[in-house]
Structure P
Amino acid sequence: MRLLILGTGGMANAHATNFSSIDGVTIVGGVDVLPDRLAAFSTQHKIDRQFASLEDALAWGEFDAIANVTPDRIHHPSTMVAIAAGKHVFCEKPLATDAALAMEMTEAMEKSRKVGMVNLTYRNSPALQKGREMVLAGAVGAVRHVEASHLQSWLVGNAWGDWKTESKWLWRLSKKHGSNGALGDIGIHIVDFASYGSGLDVARVFARLKTFDKAPPTNTIGEYDLDANDSFAMTVEFGNGAIGTIQATRTAAGQLDQLRLRVYGDKGSIEMIYDTGKSTLRACLGEDVNTATWRDLPFESVETNYQRFAAAVRAGATLEPSFRRAANIQKVLDKAMASDLDHNDRAVA
């Protein structure tokens with residue numbers, strides 16, 4: 001597979017590192033509107049060809065697939081161009097800034113018969129994969145309740161950098177720069193984590209979003225209006241009638257990047273944790289339910305999304321997480337935003 005990387009900001013380094021380690025994958029070009037950033041990225045990852053636009057890269061055309069690592073608002077227009085050109089696409093999340101655009105991308109990709117997948121990175125957690133397998137096998141019985149959280153701290157600490165001075169963070173805080181805040185950025189991850197791990201789809205949602213004062217009195221830094229939400233909490237009902245809570249924030253001091261999911265059933269419970277690269281799987285099952293005893297469980301490593309995309313392109317058949325999966329999760333996020341506006345719960349069609 002000959003791969004073009006579209007957008008060479010921070011996350012593009014993970015794409016380049018992971019894809020270049022896969023046998024049979026060659027990164028043949030990079031695209032960015034910022035020439036200095038593109039040049040540094042290309043030098044770092046030994047990429048020969050550099051393009052100022054996707055159109056220039058397509059005019060050359062000597063590649064099979066695109067890793068779309070552009071800002072959220074650029075995913076839709078750039079991916080639609082790539083699909084029209086007959087390219088496979090591995091898109092960063094969220095697929096689009098709203099469900100209508102995401103579904104347009106999904107339908108176009110499926111019609112093209114090319115591979116379209118989305119980098120829901122926490123699918124790479126072996127604890128999540130093993131936990132889901134156990135839930136689907138009936139280990140906890142009928143699922144009754146779900147708790148899920150995604151906790152980051154980059155608004156209150158500098159472990160990931162200084163958000164007040166770095167554009168790669170500031171755009172995530174600004175609606176006019178295409179951000180839907182914590183809900184759009186990490187909300188898609190934790191909703192997918194909760195839904196995938198529990199084996200259930202969200203049917204109804206009631207949500208509250210919160211934006212904190214971060215640069216008073218105007219809450220602006222340069223060109224960035226800091227008006228996108230920083231935290232959210234939602235109560236959900238799943239398709240089987242189970243209920244649960246899903247929450248996320250960028251203000252959780254002491255947590256770099258933790259996703260935690262507990263699935264409670266009528267026969268036991270399973271906890272899946274991803275914490276800054278480390279996975280943990282725990283369960284309370286069988287006779288342990290009577291003593292509320294939790295035990296750590298083993299799991300095996302799993303393929304990454306990068307490996308799965310490469311395999312899908314070789315086979316000519318999309319694997320999960322697909323465009324359609326990401327579009328369906330985006331429906332939940334859209335309903336959460338609508339719910340916050342009128343303080344009513346919303347059905348997820």
Structure Q
Amino acid sequence: MAVSVPEGKTLQSLQLFYNDTPVATLFEPPFVQTLDVPATAGVAYLRAVATLAGDPSPPAEDTVVINTPQFMEEVNVHLIELPTTVTRNNRPVNDLQAGAFAVLDDGKPAKIVKFEHVTNLPLALGLAIDTSGSMQPRMAEAQKAAAQFFRSTLKPGDRAFLVSFDVRADTVQKWTSSLADITAGLAKLRAEESTALYDAVVYSLYNFHGVKGQKALVLITDGKDTASKFSFDQALEYARRASVPIYAIGIGIGATEVDTRFKLGRLCTETGGNIFYIQQAADLDRVYADIQTELRSQYILGIYPPEGVKAGAKWREVSVQVGDGKAKTIRGYYP
């Protein structure tokens with residue numbers, strides 16, 4: 001669910017109903033709720049009701065009808081954007097035209113209906129930084145490196161947001177084009193408590209709802225998840241649906257921490273991002289330079305799902321091919 005709160009107002013609660021039965025009450029983003037709906041239940045509806053704190057106006061609500069018969073189904077075909085990086089001999093390739101690409105949708109050729117190179121495309125960038133207690137010795141260096149990253153990466157027309165996470169995820173700075181605002185947000189960070197890594201992934205990706213074009217989430221952490229309400233599988237599923245490339249930076253995560261490395265790597269490869277492992281925060285500048293190079297060397301390819309594929313159908317695998325080089329993009333999409 002997406003909730004837009006008027007400037008100067010505060011959300012009191014968001015209630016979700018299955019028919020007239022209350023399902024959940026949510027108080028802050030991300031507004032995500034898993035619900036098992038029996039296929040044999042017949043036509044039903046989901047209703048979301050948002051109430052503002054201390055506001056006399058009636059609650060706002062929206063309804064979605066589910067399990068409808070075929071003649072009632074709404075055709076809602078939407079463009080699938082594939083952020084794609086092409087490398088040759090481990091170096092980005094920046095001079096390709098649309099004809100150099102081929103897209104396979106569940107193994108079958110798909111028509112490319114949109115093609116953009118990022119030199120003309122604004123960048124929407126999120127940074128989620130681990131502020132759990134174990135990051136304390138590295139925090140000053142991480143703040144400094146992140147400030148430098150934004151200084152060198154953000155161009156006119158770009159925008160960014162900043163999220164910190166320990167036992168919970170919090171927005172430190174909303175979407176802004178102001179480097180000064182981002183730098184001020186970084187200066188507020190303090191390291192304490194546990195690590196809610198998966199919650200931070202979902203919370204951060206929620207900010208990209210409705211954002212088109214080139215986008216990326218940079219995730220910095222030094223350890224495994226210890227406090228999330230969302231599971232890894234739920235975070236991965238949300239990342240798949242968000243279709244935002246994730247660039248994770250693991251600080252001091254040893255080769256023996258197999259499970260942590262596997263899960264971080266999966267979040268990145270499934271979304272067309274990249275994973276980096278470093279031993280100290282002083283190495284962040286080098287990694288940020290690599291991320292910036294990749295972000296400024298991307299193509300956005302657009303395809304439509306095949307005719308007859310319904311919205312909300314099963315996960316579809318996609319791949320991008322180029323004649324001379326290696327292409328990397330998201331692993332698939334939900335129609």
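A value of -6500 was computed for helix-only ellipticity at 222 nm (-39500 (n - 2.57) for each DSSP H run of 4 or more, over all residues; to 500); which of P, Q is the source structure? Show your work: numbers first, answer last.
Values: P: -10500; Q: -6500.
Only structure Q yields this read-out.
Upon calculation of volume of the Cα convex hull per residue in Å³, for residues 18-217 alone from the atomic coordinates, which of the structures P, Q produces 178? Provide the component values of the computation, followed by the final result.
Details: P: 178; Q: 224.
Only one of P, Q returns 178 for volume of the Cα convex hull per residue in Å³, for residues 18-217 alone, namely P.
For distance in nm of label points 7 Å out along Cα→Cβ at positions 66 and 210, which structure out of P, Q has the highest calculated value? The partial results should precede the final answer.
On the way: P: 3.9; Q: 2.3.
Max of distance in nm of label points 7 Å out along Cα→Cβ at positions 66 and 210: P.
Values in this text are rule-based calculations from the coordinates and carry no lab data. Quick caveat, the model's predicted, so the values are computed rather than measured. Cβ atoms are built from the backbone, for glycine too; each structure is taken alone.
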